[in-house]
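Next up, some structures in structure tokens.
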Structure 1
Amino acid sequence: MAAVLTTSLIFPLSITGPAAALPHLTAEFDAAPLLPWIVTAYNAAFAAFLLLGGLLADWLGVHRIYAIGVCLFAAAAGALALGSTPELLVVARAIAGVGAAAATTGGTALLSNAAGPERRGRAFGALGTIMGAGLAFGPLLSSLVVGHLGWRGVFAVPAVLAAIALILLACAGSFQRAPRLPRPALGSALLFTGAFLALTVGVGEIPPRGLGDPLVATALGGALLLCVASATLGRAAASPLVPAALLHSRQFLALVTAAGALMAVFVPLVVFLPLALSERGAGEAAVATLALTVPTVVLPSVGARLARRISPTWLACLALGLAAVGLGTTAMSLGLHGNLTALATSLLAVGAAVGLTSGVLDGAALAAVPERVSASAAGVLNTARLASETIALAVAGALILGASVSPDVALAPVAGGLAGLALLALTGVVVLARAPGRG
């Protein structure tokens with residue numbers, strides 16, 4: 001478990017960290033159009049390969065895929081630290097994203113299986129705390145690393161931590177044999193991976209280029225065609241792209257819905273809140289950001305204890321309701337230029353909603369399905385998170401950056417829309433929880 005918890009800190013840092021190095025990369029390399037892709041390539045590959053990584057882990061064994069993923073990530077991070085051209089950095093970041101996807105799906109299943117029913121809540125509470133710390137403090141830690149070690153340090157530190165995780169995994173014992181499962185629908189999974197990559201590129205380019213840009217239109221059209229091809233091929237395959245056991249579990253579907261919605265409403269605030277409050281002063285922006293992010297670090301263990309008293313599905317409902325209230329009052333506070341106390345209280349509610357469920361939803365979702373498909377379940381869960389987050393970020397970015405008003409005023413209707421999304425997800429979770437059928 002120590003190896004999985006170590007890598008659960010590395011991967012969020014790798015999402016948020018390189019942004020701190022971009023000014024230094026810009027000064028060293030004369031390739032401005034490629035530099036944003038040093039950030040985007042990792043995120044796109046990470047999101048796109050989660051489902052495929054889960055299928056491979058269930059087929060070949062979660063230990064094996066986890067180890068391969070960490071090795072791939074460590075090698076790519078080492079290449080990044082030694083990189084000499086922007087092109088190499090972009091390719092290495094994409095490879096690191098593939099490795100992170102394999103290690104995340106394999107590692108989540110590995111943690112669930114190793115902890116067992118008795119310790120699963122505590123293990124995933126620790127996972128949520130570490131992941132929350134990585135996301136919340138990743139930019140600050142990365143800025144400190146860049147200040148002391150230069151931009152190469154942002155990539156060298158994760159490489160060293162990944163090597164430590166491999167040592168911890170080796171010390172834990174020999175790999176378990178993979179269960180004898182049918183070969184998954186790899187062709188369908190590869191087409192889905194291509195569709196997700198195209199979707200990520202297309203949605204990510206909407207804010208700077210506009211919806212009518214040829215690259216955006218081609219990427220989104222290609223994503224649709226690849227998705228249709230994936231579904232068609234999947235129906236003809238002996239094994240479905242998504243195992244039937246996942247689709248038959250109402251609790252799993254409810255928890256996936258909640259997890260995706262909570263990331264969709266949280267991440268746009270984390271990204272755009274500092275910009276929105278920049279005109280109010282650095283102090284106010286810092287207080288508001290801390291109110292939003294600190295609960296994601298301190299509350300996962302509380303959520304794990306709470307999940308032992310009430311159903312995780314109803315905990316998810318509570319979190320979505322809390323997020324909707326917090327986002328609604330955030331919208332009113334921003335729109336009316338309310339005081340800092342009111343805004344921070346609203347943001348605290350949103351952060352608490354995410355913190356109380358961070359890690360808890362992962363453990364409960366994997367516990368709701370058979371162990372033989374736990375890695376596929378982790379892939380579906382994390383794909384839902386990343387897809388929701390990617391689309392929400394693109395839409396929020398287009399609305400805020402393209403608005404003719406100040407960023408704080410532009411963020412107000414976005415927060416209101418996110419509140420509506422939380423309520424819609426809450427309705428879906430309640431319907432799934434109360435629907436008749438297999439649970």
Structure 2
Amino acid sequence: MKKYKVLVALSIMLATLANAQWLETTVAVGSNPFALCWNSTNNKVYCANWGSDNVTVIDGATNSVDTTIAVGIEPHDLCWNSTNNKIYCANCGSNNIMIIDGATNSVDTTIAVGNEPWVLCWNSTNNKIYCANNDGDNVTVIDGATDSVITTVAVGSNPRALCWNSISNKVYCLNEQSDNVTIIDGVSNSIDTTVAVGSYPWTLCWNSTSNKVYCSNYISSNVTVIDCATDSVIATVAVGGFPMGLCWNSTNNKVYCANYLSNDVTVINGATDSVDTTVVVGSDPFALLWNLNNNKVYCASWGSDDVTIIDGVTDSVITTVAVENDPCDFCWNSVQNRTYVANFNSSSVSVIRDTLLGVEEQLTFNIQRPTVKIYPNPFHDEVHISFGIGYGTESVELSIYNAAGRLVESFRITPDALRTTLFWDGTDHANRQLPSGVYFVILHTRDCIITEKLLLIR
């Protein structure tokens with residue numbers, strides 16, 4: 001009886017710890033931090049400070065500020081190129097991009113682009129960076145190897161969001177004032193087509209499982225769903241008032257939409273494009289992030305200065321964490337399982353910690369659970385992924401994500417032995433060779449999730 005009570009108490013404690021989230025620390029940065037990105041090669045977080053014209057570099061292990069880098073006027077967005085370990089910073093007030101060396105945290109070069117560079121995305125297949133110029137109505141295409149401009153593509157009015165589809169190698173560009181999305185071929189840099197969406201589109205996200213792009217439209221209060229195989233609209237989903245942020249949960253194939261005026265998050269089924277449920281959150285929800293390690297969705301509410309954390313399986317609220325004034329952007333550090341939140345009007349970054357990593361680091365129990373071994377690591381041509389799954393496991397799913405959190409390959413396996421080995425050649429689900437960089441191997445069983453880091457060197 002005593003042994004039974006101890007096991008029950010231990011199970012309750014672990015269940016509580018698994019869902020625990022707390023504010024670990026707050027890091028002072030520059031004025032009006034607006035954009036964040038994480039560099040997995042050196043475990044650093046970069047914060048673009050719109051009001052002070054600089055980028056703060058935060059050590060991902062210690063949460064201390066390493067350095068502050070002067071950039072252009074009004075830095076508005078960041079993206080990290082894992083092939084060259086460089087960070088690109090779009091300065092909307094000086095019409096240029098500054099390129100920061102990720103090893104030295106110094107500015108390598110400055111590239112002139114169009115008027116009011118607003119947002120960036122990286123195409124890892126062709127190693128190109130795309131910059132949407134809000135006041136120039138065009139997209140600048142930059143060669144990631146030479147950091148020179150390849151071409152400029154004319155798009156619609158006020159391009160304000162970009163996303164890259166690695167399956168078709170196309171870039172989707174949202175044009176706010178013309179109510180459409182321009183689709184750019186990733187090889188030729190020519191326009192494939194333009195798709196009409198709702199009124200005043202705000203942001204985009206790509207669902208690689210169903211190969212669809214979702215576009216939130218804040219005046220028409222809906223989400224347009226684009227089939228990427230045909231680049232045509234296949235559904236329009238009614239959501240809450242003034243939809244803004246989007247994110248995709250690849251584990252459960254769900255799309256989350258933050259509705260700024262109705263103070264809730266709409267959960268859309270990624271297979272059927274129907275609404276599963278609506279989750280009440282804080283005031284003026286603005287930005288979303290999905291954590292693939294713990295399958296939780298984080299929602300930053302600008303008006304109530306907090307982050308609502310939603311369970312990715314049940315779509316119920318786990319907790320709400322108070323942060324500082326006007327949280328507006330996220331990034332996730334998968335090494336420490338920390339979520340970073342930029343607080344626009346507090347000149348700070350809040351760091352939210354998840355106990356999942358802490359439990360794995362600090363507690364060891366004599367419980368049979370899956371194990372994953374990867375060799376060689378780093379690898380060049382082929383890697384062996386070996387996992388022990390224990391008795392009673394009917395099937396497992398092994399997924400591989402890139403450093404941006406995008407699913408690149410997955411395997412569904414019914415094991416016939418206690419240990420199974422598979423071989424991965426560094427290609428994606430379309431058999432395209434992936435670039436050098438950090439990848440994450442995620443083993444899903446019925447009872448747990450195991451994450452391992454993998455380095456591909458070409």
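Since every read-out is calculated from the coordinates, none of them should be taken as a lab result. No experiment lies behind these values; they were computed from the predicted model shown. Cβ atoms are built from the backbone, for glycine too; each structure is taken alone.
Suppose distance in nm of label points 7 Å out along Cα→Cβ at positions 195 and 291 works out to 4.1; of 1, 2, which structure was it derived from?
The read-out comes from structure 1.
Give the label, chosen from 1, 2, of the structure having the highest value of FRET efficiency 1/(1 + (r/R0)^6) of positions 331 and 379 (r between Cβ atoms, R0 = 25 Å, to 0.05).
Ranking 1, 2 on FRET efficiency 1/(1 + (r/R0)^6) of positions 331 and 379 (r between Cβ atoms, R0 = 25 Å, to 0.05), first place is 2.
Next up: If helix-only ellipticity at 222 nm (-39500 (n - 2.57) for each DSSP H run of 4 or more, over all residues; to 500) comes out at -27500 when worked out from the coordinates, which of 1, 2 was used?
Source structure: 1.
Given a value of 23 for relative contact order in percent (Cα under 8 Å, 6 or more apart), point me to the structure among 1, 2 it was derived from.
That value comes from structure 1.
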